[in-house]
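Structures are listed in the sections that come next.
Please treat every number below as a calculation from the coordinates, not as lab data. Keep in mind the model is a prediction, meaning the values are calculated, not measured. Cβ atoms are built from the backbone, for glycine too; each structure is taken alone.
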Structure I
């Protein structure tokens with residue numbers, strides 16, 4: 001889990017990419033969404049999904065349901081400039097060949113904040 005974005009057209013930790021993310025309750029279904037790449041596991045990528053939905057208003061309900069979010073603000077990964085949140089307690093396994101496009105590079109301080117928040121909920125190596 002090292003910040004290592006490179007402008008080489010391949011997804012790297014620190015970059016937000018778009019890829020297919022399966023639903024938790026039905027992995028056979030899912031949707032295309034932005035994912036912050038936080039590391040590698042061999043040839044695979046490990047990421048955390050983003051949403052533009054504001055979970056601050058229902059944070060207690062989300063926590064009761066086992067979902068924890070961190071605000072990361074807005075960036076070029078969202079064409080409408082909406083603020084985003086990253087889910088810090090669900091790692092997503094990403095096939096690098098399944099990444100459809102790179103959205104942006106998250107700056108290193110925000111990347112570090114995401115890792116710190118995720119470390120409260122996940123065992124990160």
Structure II
């Protein structure tokens with residue numbers, strides 16, 4: 001097994017991060033993979049750009065989908081999960097997490113946590 005990374009940009013509060021963590025752990029737990037590390041960062045990999053700048057579109061998405069609501073403790077962060085798994089398993093885990101982050105399909109809807117996958 002090789003070490004592989006899952007990286008997601010998120011606009012979430014603590015509750016949203018806990019929800020996403022559950023999705024990731026569920027996707028990993030049902031496969032032959034192991035979580036080696038977990039980081040929630042406020043700067044992008046390499047440290048040159050803040051997550052607020054890199055993922056400002058996620059904050060805009062949240063504001064658009066939640067008109068008039070205060071964003072409260074939401075913040076743009078980068079979630080990095082280091083896995084020990086095969087490439088096939090990494091792809092399956094990534095696909096499952098993306099599918100469960102926003103499962104409503106193609107019809108217009110609001111995602112619980114605005115996200116982007118890297």
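Observations on the structure shown:
- Which of I, II leads on mean count of other Cβ atoms within 10 Å over residues 25-32, largest value: II
- Entry that produces 3.0 once distance in nm of label points 7 Å out along Cα→Cβ at positions 65 and 81 is calculated, selected from I, II: I
- Answer label among I, II for the case where P(r) over Cα pairs in 5 Å bins from 0, in percent, calculated from the coordinates, equals 2, 12, 21, 23, 19, 14, 7, 2, 1, 0: II
- Across the set I, II, relative contact order in percent (Cα under 8 Å, 6 or more apart) reaches its highest value in structure II.
- At a computed -4000 (helix-only ellipticity at 222 nm (-39500 (n - 2.57) for each DSSP H run of 4 or more, over all residues; to 500)), which of I, II: I
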